[in-house]
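Undergrad: Before anything else, here is the set of structures, which you'll find just below.
Coordinate-derived values only; no laboratory data. Predicted model only: the values in this text are computed from it and were never measured. Cβ atoms are built from the backbone, for glycine too; each structure is taken alone.
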Structure P
Amino acid sequence: MLRITVTETTSEQRWVLQGRLTGSSIDELITNWRANRHSSASQSCVVDLNEVTSIDKDGEQVLLMMIRDGAKFVATGLYTKHLLESLSARITVWPDPL
């Protein structure tokens, strides 16, 4: 299960994710992300992953989408920090084709 909390100020949208970033748990996150990020393009976006307990390949794809959309991340776990660095490097090396 994944819990999603979104708070907003005039300049920032903060997403706090708690639980498993896996499989069917990510469907709601993708739907909310697409709806909220496109309507709030002027706000910076911070995604807090400190309470995420596991991330599978589907979860990695969602993080990749968020990175491409300009999200900044808060993560203290070594695995999560390493994963975010690896995903960010993927974008730098292999950008989306035009």
Structure Q
Amino acid sequence: MNDPITVSRTKPELKVERPKLHKVLLVNDDFTPRHFVVRVLRAEFRMGEEQAGRVMMTAHRRGVCVVAVFTKDVAEEKATAATDAGRQEGYPLLFTTEPEE
């Protein structure tokens, strides 16, 4: 006997989740010149002069400031590049990342 072949025509439902986001943080230090921090913010995070100045001053006053929010890979890449820019000039400039809540 030949059994009929049945084929399901419904497509499996795909659940697509948004990627987890991470914050890039600028940590204040007492050694890196303010103008250099502004230059790094403008170069690595494409900020304007005024916005970069505000971010730098917020980190200076509060000790830390959120610079931007990206996917994990992009956040880590930008934080590393910005920190490396400071290290190349001999400054202890530090950018870190943490998951966004």
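Undergrad: A value of 27 was computed for relative contact order in percent (Cα under 8 Å, 6 or more apart); which of P, Q is the source structure?
TA: So the calculation was done on P.
Undergrad: I've got another one for you. Output the label of whichever structure in P, Q has the greatest value of distance in nm of label points 7 Å out along Cα→Cβ at positions 4 and 84.
TA: Q
Undergrad: From which structure (P, Q) was Cα extents along the principal axes in Å calculated, if the value obtained is 35, 31, 25?
TA: P
Undergrad: Here is a further query. For which of the structures P, Q does the calculation of distance in nm of label points 7 Å out along Cα→Cβ at positions 12 and 76 return 1.6?
TA: P
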